[in-house]
Structure I
Amino acid sequence: MLTDAERDLLYDLLRTPSPTGYEAAGQRKWAAALRPHADRVESDAYGNVWATREGADPSAPSVMLEAHADEIGFVVKYVTDEGFIHVDRIGGTDHAVARGRRVTFLGSKGPVLGVVGVTAIHLRDRKGEEKAPEVHDLYVDIGAASREEVLARGLRVGTPAVYTDAVEALNERRLIGRALDNRLGGFVLAQVVARLAEGERPAATVHAVNAVQEEIGGHGARMVAYRLDPAVALVLDVTHATDSPGISKAQHGEVKLGGGPSITHGTVNHPMVVERLIEVAEQEGIPLQHESSSRYSGTDTDVIFLTKQGIPSALVSIPMRYMHSTVETVDLEDVAHAVRLMAAFVRSVKSDEAFRVQID
C-alpha cells in the first residue's frame, strides 16, 4: 500500500505537533520532503509553504494544489495557584471527549506531558442525565504543585497543546490517530509532486501549497492564493464518512470509507473544474464519490475561490470517520486514489485552455 519511505514520511508528519498558529515544526519537515522534487520551495511571513514545479509551457495556466498544515488543539488560558492549567480550544476541538486524555504542551523548555482531569465516577453526582463539561471546566494536571512550578517548566498563558495520541495502523489498509485532518493532505501533495517529477513535465506550472490556520478561518490559504494567483485550484481536505452507526444519510449524504475520494458539487466549486475531475477519474479508472454544497464547503476552498477576480476551484476530499477526535480513521486506498486523481488533473491541463463559464 505504502512504501517504507512513504510510510516513514506520513508517520513523521502526523507525529509532529502543528496546532493552528504553531505549525512551523511540521512545515519544516514538509518543505524538506518536497525539495528533492520541486524547482523551488518558498514560504511567507506566517509560515505558509509552497513547492513549485515549472511547466513545460510558460504560457499555460498555473495550477495550485492546496491542503492545510494545522491541527486542532488547546491553549493555556489560566493557571491556578495550585498548579492546575485551564485551557481553551484551538480550532474545532471536541472538548466533550477531552476528560481523562493525555496532552502534550509545546513549552518553551520542551514538551510537557499532562492529563485532562476527570473526577472519578464514584465521586461524581450522576443523578439525572450527566452532561459533558464546558471547555472552561476542563483543567490539565502536569504534576505541578503551584503556579510557579508550571511557569518554571516553560508553560504560560498562550502555550499550545495537542493530544499525545499518535498514528497507528488499524489493519493493512486503515490508519487511526490524531491530526490525519489534514496532515494527510500535505502527505498527498508531496506524493503528487513526486509523481509529477517523473517523466515528461506537464504543460502547466504547479504550486503545491501547505497552508496555515485553516481550522480558524482559512487565513493561510487566503494569503497564498492572493500571492500566487493561479489560474485554477484544487483543494484537498477530509470529509465525513457517513457509513458508521448513528449518522443520517438523508441529512449528511452518503460517503463510504474506502469508496474513493469525494468531489463536491455546487457553491464555491467551479463546474468546469468539477467536470474535468470526473473526466480524469473515468479515464484513469479512479472511483469517485459525490457530495453537494448548499452554502459553503467549510474548507479553504471558501477563501481561495473569491481571491482577486475569482479563482476556478474545486474540493477533493478523503473520507474520514470520527473527525476531530484522537481516533480519526482513513483508508489508504482513498489516499492512493487521491494522489492519482490530482496528478492526472495537473497533466490534463492544456496550454490554451481556461476554466471559464461561457455566457455568450
Structure II
Amino acid sequence: MSKRSHSLQSTLSDPIIASVFCGVDVSAATLAVAVQQDEHPLEQREFANTSSGHKALIACLHKRKARARVSLEATGIYSLDLALALNAAAQIEVAVLNPKVVNRFAQTLRRSKTDTADAQVLAEYSRRMPFTAWRPPNRNGLALRTISRHLNALTVEHTREHNRLHAAQGSTATPACVVQDLKRSLASLKRRIVKLRGAALDLVRSDELLRSRFELMITIPGIARISALQLLGELASLSEEMTVRQWVAHSGLDPAHEESGTSVHRPSHISRAGSRHLRRALYMPALVAVQRDPHLKAFYELLQHRHKAKMQALVAVARKLLHAIYGVFRSQTPYDGNKLFPALSPAS
C-alpha cells in the first residue's frame, strides 16, 4: 500500500474531533446562537428561524473550517427543521436535548435566563458533556407523530365542545342559536377526526415497518387501533439503538428518588423528564389493560396489596406496557404475558 493510500485510509478511519462548540436557543422566529472555538472569545449571533436563516447559520459554522458540535433543545416544530438542516450539513454534528436535562445543567452555570444566556449554556453543554448525536426520524414515522398529536388536540377540543353543549342544553337561558352552533361545531370536529384517523391508517398501511409494528401492538390487551396510532406515532421516531430503559426514560415514567443521609427520604415519583405525549398515550391503555389482561391485572393488584396507591400502580402498569411494546417489536412476535411476567401467574 502506498503512503498516500495509507494516509487516506487512516484519515477515514480516525474519528474527527469537534473543535467548534455551538449552542442554539430556538424560538418561533429567531435563533440565538453562541459559538466557542479554542481560546477565541465566545461569539454570539442571531439568525431567523427560517430556511434562509438555517443556511446562514450553517455557512457561519463552515467558515471556521473545523468540525462543529451543535446542541439545541427539543422544542417541537420550531427546532425540527433546524435539526434536519444541521444534520444534513457536512462537518456538523447535532444533539437535540431534553429541556429538563439542559435546565439542570444550566443551574450550575447561570443566574439569569435570557435567550443569549440559554445559547451560552448550550454551547458549554456541547463542550463539556458526553455527546449523543441526533438521528433524524423516519419520515413516515414523523408524519404519523404529527397526525396523531393533531388528532389528540382535536379530541380534547371535541370533549370541551361536548361539555359546553351539555351545559348549554341544561340551561333554559341558552338561546337556540348557541345550541345549534355547538352541535355544528361538534359534527365538524367529528368529521375531521374521522378523516385524519383514516389518513393515519393509510400512512401506516403504506409503510411495511409501521404496518408490522401496528399489527403487533394491537395484540397487547388494552391497546386498540386508536391507541396504537397514538403510541406508534410517538415511538416510530425513536432510534432503533435505544434500549427499553431508554424508552422508559424518554417517556418520563422512570422513577426518581430523593434521599440524602438520614434526614431526607421523600417518596419516589416518576421523573416526568420525558415526552408528555407518550405518557398521555399510555394512560388509557393501562386503564384497560388492568381489566383485560390477567397478567397485568395480577401485577396491578399485587402492587396495591403492597400498599401502593392506585395511581402509582397504574403508572407501573404503563411502564410495563412500554416493556411489552418493546418486546414485541424486538421479537417480531405477538404479545405473550408469560414472557412479560415469567414469575407472576395470573392466579397469584
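Every read-out reported here was derived from the displayed coordinates using simple, explicitly stated rules and does not represent laboratory data. All figures in this text were calculated on a predicted structure; none of them were measured in a lab. Cβ atoms are built from the backbone, for glycine too; each structure is taken alone.
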Taking distance in nm of label points 7 Å out along Cα→Cβ at positions 68 and 164 for each of I, II, the highest value is that of structure II
Computing Rg and Dmax of the Cα atoms in Å, for residues 188-243 alone for each of I, II, the value 12.3, 42 comes from structure II
Tell me which structure, out of I, II, gives 43, 15, 10 once semi-axes √(5λ) of the Cα gyration tensor in Å, for residues 52-123 alone is calculated.
I
Of the structures labelled I, II, which one yields 13 when relative contact order in percent (Cα under 8 Å, 6 or more apart) is computed from its coordinates?
II
helix-only ellipticity at 222 nm (-39500 (n - 2.57) for each DSSP H run of 4 or more, over all residues; to 500) was computed and gave -19000; which structure, I, II, did it come from?
II
Hey, Rg/Rh (Cα atoms, Kirkwood Rh) derived from one of I, II reads 1.04; which structure?
II
